[in-house]
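Below: a set of structures, written as structure tokens.
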Structure P
Amino acid sequence: MQDSELNYFKEILESRRDQIYTNIHGVNEELNQLNTQELNDEADHASNSNNSMIESAIVSQQNQELREINVTLGKIANGDYGTCEMCEDPIGFQRLKVKPHAIYCIDCREIVERTK
């Protein structure tokens, strides 16, 4: 992969990482606000609990994506970026444009999904 392509993906990944940090910070602030609200009845408690579960699920998913992005940025730094972890073939440029932190090529991703 050319340096210009690596820089392109690095910028996308860093931008997404920054966006996730901002999102997680915002969600954590919302969760803190939910926990300090004065609740008047069971409906308020149920709504608050539901909102907390949704927000926690979002944070969990974004933390997972953040870990994947950080691993991928390490691969860029080490010169290992864009190689499928299963078959060791290059991951297609179009696949990386869709998911820059992909670890499998399309064929191997389908195999992984079928075996789950």
Structure Q
Amino acid sequence: MTSEPQTTAPATDGLLRAYQVMATIVGINLILVMAGFIGKLVTEYGFFHDYADVFLVIDQLHGVLFIVLVVLVAKLTLRQKWSWLYMVSVLLLACIPLVSFWSERRTTHRVQRDRSHTA
């Protein structure tokens, strides 16, 4: 009987995973919000005006989801002992369509880099 070395799976980081999922959802939702806003501005009638109620719900949902994202970023900031300036930069970048996805990757890499330095 040979004894094979056991490898342990990396510990899952629930807070980081929740942040990643929420940042992605908020980023996609932000694109929908901006599409509805711009579409309504540049047209006088049609799709964006016919479904104005749907876009209103999407806008309100985006507000709630963004608040959840703010809480997750604040929790990550406290846990990782980041500066408040970094936290504000993450939240500001999350307000820019498409840049929000880059911001999520930047933050994820920072958490992973911090974890590797402490391990």
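None of the figures in this text is laboratory data; all of them are computed from the coordinates on show. All figures in this text were calculated on a predicted structure; none of them were measured in a lab. Cβ atoms are built from the backbone, for glycine too; each structure is taken alone.
In terms of distance in nm of label points 7 Å out along Cα→Cβ at positions 75 and 99, which of structures P, Q is highest? Each step should come with its number before you reach the end.
Numbers: P: 1.1; Q: 2.7.
The structure with the largest value is Q.
The greatest value of relative contact order in percent (Cα under 8 Å, 6 or more apart) among structures P, Q is that of Q.
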